[in-house]
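Next up: some structures, all given as structure tokens.
Each reported figure results from applying straightforward, stated rules to the coordinates on display, with no laboratory input. Note that the structure is a prediction, hence the values are computed from the model and not measured. Cβ atoms are built from the backbone, for glycine too; each structure is taken alone.
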Structure 1
Amino acid sequence: MVNVGAEVIPAASARDLSTLPGPRRLPFLGNLLEIRPTQLHLTLEGWSRTYGDLYTFWLGRRPILVVSNVELVQRVLRERPKEFRRWSTLQEVIEEMGFGGVFSAEGDQWTRQRRLVMSAFTPGQLRESHGVISTITRRLRERWRAAAARGEPVDARRDLTHYTVDVTTAVAFGMDMNLIERGVDPLSHQIETIFATVSRRASAPFPYWRHLKLPADRAAEQALSEVRGRMLDIIRTARAELDRDPARATAPRSLLEAMLVARDAEDPKARLSDQEVLGNVLTLLFAGEDTTADTMAWMLHFMALRPDVQARMRAEVDAELGDADLPEGPEHAQRLRYLGAVAHETLRLKSAAPVLFLEACADTTLGPVRLAAGARMIVLMRQVGLKEESFHDAASFVPERWLTPRPAGAGKHDPRAALAFGSGPRVCPGRALSLIESAMVGAMVARDFDVSLADPGRPVKELFGFTMKPEGLVVRFSPRRR
């Protein structure tokens, strides 16, 4: 087992990837037969517990370094995108499918797009958007109230994906899709189909889809075509609004309008291409849907398992909100300290992004390991926070560990190891919005409902498909007992 610190090892004495411990591999195939794509993160985390903070497994003849040491992970994240970047194959797959944006961009292209995308998530912009977020949260409440009145169980993750799409399109694009009230809509399924295809293609030993498209590939391309068509309609509508009111170009009302203004900027360094506008629209839609919806679904799962957590959330919400039904602004939501602690503990234990696929931009060393340019690694973002050296009683759901001041005798607590949103220059730009959504939904549920599992004997499993989601989570909302 290899456990390492962050010391720099001279390149001449650094070890080659092939000398690290790891699972036994077959000739030509490596460890391909041991990997199920939907359980990838669990397999890699299991190997980490066996082989240590640094180990190697093989995809065919290619070695993959797996890292879960907090110091090394922090170094890798801090030195992106200069020294480390996403797998080039992942960028190729995303751009080949036609939705490359700030998520897959690298270098100067990333710097230019990142600055613009971040403008949608400033404190001022989130305050401006709070009213519409409240409206969408109340719609979700009415949907769950109706289910409670009928005594029907709820596929909470499905409803939450509609919620997050509605919030993302309202905040970033200035439009109301209202998937919550419209009910069945193919968009959420289409996004999941696309995500699963990206994950499968990025880890494939060779680009088979360029020669033979499987039924899943054809379904994904059809889904992407339909989603792209809908987003192009949104772009055309926003363009028409700008044409009717040119003065809006000086004060865009949404990120989409800002991107369209940037598309026509006189300064070539600020200008976005049509493809970059579309790519970022699709990226924000995809990123805003699954990751936050999965986090809130897992939060409901923990609430259902822990009536004591529900009770404490409820007491806090009652005390902080007074006569209000929801937090009245982002700052008000941030005063829900215990609810925020529940969200952070959910993110630590059930990160929607448990792994990160990176490669070295140039020859370098990482701890005791020598990496050639293009060498691939997988960073176990969640596993770092599941270790006892990072958090006391790390496997348990303990929201109190995130409160300030921390409880007496709380034990080890290293917030650097909580990496659900990443770290360093490429930390998730939507972090603030995601936490506000979690606070709004958490406050609404605690205020109005008692939450339980519809079938307590049915296990809720982790399913990986580019993001990690709960499979088999069905909850029951009952009117709150007062």
Structure 2
Amino acid sequence: MASNSDEIGPRSATTIEHWDHEADVVVAGFGVAGAAAAVGAAQEGANVLVLERTGGWGGAAAMAGGFVYLGGGTPLQKACGFDDTVDAMKAFMTAALGPGVDEEKIDAYCEGSVDHYHWLADDCGVPFKESFWGEPGWEPPGDDGLQYTGGENAAPFNATIPPAPRGHVPQMQDKHVSAEKGGGYMLMKPLTDKAAELGVRSLYDMRVQRLVTDEAGVVVGVVAKRYGTEVTVRARRGVVLATGSFAYNDTMVRSFAPRLVGRPAASIEEHDGRAIRMAQALGADLAHMDATEVAFFCDPQLFIRGILVNGRGQRYINEDTYPGRVGQATLIENHNEAFLIIDEVAYEEGMSRPTATQQLRHQPRWVAETVEELEAEIGLPAGSLQATVELYNRHAAEGTDPLFGKKPEWVRPIGSPIAAIDLRGMTGGFTLGGLRTSVNSEVLHVSGDPIPGLFAAGRCTSGVCAGGYASGASLGDGSFFGRRAGRAAAAC
């Protein structure tokens, strides 16, 4: 029996007597990074073939909320009345997506953001409605096109970096969250239509298994399987890997991102890390493999109106920040323990507001007349919650939050009756680390040199996120560096 390393290691081109298919550029994966790569390569005049593991295009992107993180003064930002600069965008992404961001990638991404907007909207036909959604939420409940998606307008960032919303979501009708007609679908449909218009070919139910190299070590193709039969595909100029993260590879998650064991979310089962392993077999370098996006499964309309406390009864974050930052703080820093403390008035107010995530509206588990009673019912250390609420209320009476900098509009003393929503274990997410790549999406060898003929983009790579996250960063850097991957491969 062949070992796992044999099954994933490169195949020598000298052993292949017949190529079943060939193209100038071969793209593995037809999600957002793969679609952008296909379009980018085809626009450079390359003959392009996409190999997709499933029965159709889309990947995780088609089921996502659809945010694309863009800024620096896009037409949508300007139409909605927001001023943004490249420098402000760079400063925020460097602070919020680190530590250890790839500054060269951040620079390229921010400097090319407006051009990328025009490419998506004008060249590829992605629709963006010129309207802003300013209420708390994971995503707009309607078809608004712009929203804050990273905590840009909350502490600690808003004190030093001019805030601007950068979550650009494609317009949709008859919205269905995380389904066919969501924002992700409305991003993917124009991209794949553009690919077809440019003559890009696609083959489905093709599971890419191994890379093929020539005698000089150049990647010249892939070996795939279709319905159990081996298929060889030649790439005359280059191969682009765009097959997603390793969130559903239990072995890799346990090795690199163990906090996510048993809790993958906002991902799909096809994200098995295969592309990462194939490239590793050629000596590819990795980056930020422990980095994770963490979703917090509670409606922001609720938790922004109360206070979040950990298992010690202590607040640990400003509740008006990006929900993904709340998720990371809960899972990584507070042992996945969280309770939302909220009074009846605030709870009813939050429940009455529009939201795109009805399924994240939880009922209180404990209700009491006093903080002392609630503390005892939850089982928190005696006096801990009382001290937390007393301190919060003392400053809230003056509309301030000196501990975490919550904005005055959301600071209100907690009254009675008082309740607690049990949010322990209410997190999940996906991996952000992967192959180390250049700004032109070349896969880099551990020596630092590009592996000739091999490119990658999307969640199988380490993109602009090194630790933190903002909604739209995955579809943003996936499409941005996917396009660059296709163009670079076509130029080989």
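Summary of values
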quantity: Distance in nm of label points 7 Å out along Cα→Cβ at positions 167 and 287 - highest-scoring structure of 1, 2; calculated: 2
quantity: Volume of the Cα convex hull per residue in Å³, for residues 191-254 alone derived as 136 - corresponding label from 1, 2; calculated: 2
quantity: Parent structure of the calculated result 3.7, given that distance in nm of label points 7 Å out along Cα→Cβ at positions 151 and 407 is the read-out and 1, 2 the choices; calculated: 1
quantity: Origin of the derived value -16000 (helix-only ellipticity at 222 nm (-39500 (n - 2.57) for each DSSP H run of 4 or more, over all residues; to 500); candidates 1, 2); calculated: 1
quantity: Origin of the value 2.3, where distance in nm of label points 7 Å out along Cα→Cβ at positions 47 and 423 was derived from one of 1, 2; calculated: 1
quantity: Winner on distance in nm of label points 7 Å out along Cα→Cβ at positions 87 and 183 once structures 1, 2 are ranked, highest first; calculated: 1
quantity: Structure (1, 2) behind the derived value 0.55 of FRET efficiency 1/(1 + (r/R0)^6) of positions 55 and 111 (r between Cβ atoms, R0 = 35 Å, to 0.05); calculated: 1
quantity: Structures 1, 2, by FRET efficiency 1/(1 + (r/R0)^6) of positions 319 and 351 (r between Cβ atoms, R0 = 30 Å, to 0.05): label with the highest value; calculated: 2
quantity: Which of 1, 2 leads on mean count of other Cβ atoms within 10 Å over residues 159-166, largest value; calculated: 1
